[in-house]
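Laboratory data are not the source of any read-out in this text; all were calculated from the coordinates shown. None of the values given here were measured: they were computed from a predicted structure. Cβ atoms are built from the backbone, for glycine too; each structure is taken alone.
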Structure P
Amino acid sequence: MYTHILLTTDGSELAQRGVDHGLTLAKHLGSKVTALTVTPPYPLQVATTVDAWEAGQKEHADATLAPIRKVAFKMGVQAHVVHATNASPAEAIVDTAQRLGCDLIVMASHGRRGVSHLLLGSQTSEVAHYSAIPVLVVR
């Protein structure tokens, strides 16, 4: 059914629910996974160098992705990790899934509605809207 699943995370507890669900699904289906985290590009208003900013973002990405790789290995799931830099996480998620040939994107969502959804936006809803690849939303 699904052979390559993209798992998205920002390192939060909420995102971890989606990662856990996606890893379990991958194990049952015999699928491989790619875990993706997206960090913002260097903001011009920051009082640090580009190199220091990028090193900090890489450190955060490594700390976010390493446990996923470890858990996947223990579960017997083939896992690859990717760190992307983009001002729009949704765009990076859709682009990465297409570029890597993923056939399912798994991500978590708060499930906000109404004004809070409009004010806060939702990367999950953007991905679901723009992706030609199926998106599994975990709440």
Structure Q
Amino acid sequence: MAEHTAEAAIADLGRELVEAWNRGDAAAYAALFTEDADYVVFNGTHLRGRAEIEKAHRWLFDGPLKGSRLGAGSAPAASPRFVRPDVAIAVTGGGVVGEGQAEVGPEQDSVQTVVVVDDGDRWRYASFQNTRKS
């Protein structure tokens, strides 16, 4: 896969992540991760694997984050850094906008570091680290 094509695919992956979250679709959200992905939540909770990512997000989307959406900056980073042709690291920012909120509040503003890999049929997240700024 050529680098410019890979960059476009990674940008698409980020848009799909935001769209799945905004729909509250835990299965679609989790499908964007590798089977053995690592997902570290802002509070240090470590989710291991796609099934655990889906289960946790289903609980969030049906419960405390029902109706939420991802806010400004939650789209993919503009320039992933390729460490190999099939592996890239990207840093982005943004956060959760709760139902009834207009924008990301300071208590939700976060930075994410992701590792994305060409998983054979598409690019997926192999690792996702979410860190609150405040």
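Among candidates P, Q, the computation of relative contact order in percent (Cα under 8 Å, 6 or more apart) that gave 26 used structure Q.
A value of -9000 for helix-only ellipticity at 222 nm (-39500 (n - 2.57) for each DSSP H run of 4 or more, over all residues; to 500), calculated from one of P, Q, originates in structure Q.
For the structures shown (P, Q), distance in nm of label points 7 Å out along Cα→Cβ at positions 67 and 83 is largest in Q.
Largest in Cα Rg over 2.2 N^0.38 Å among the labelled structures P, Q is structure P.
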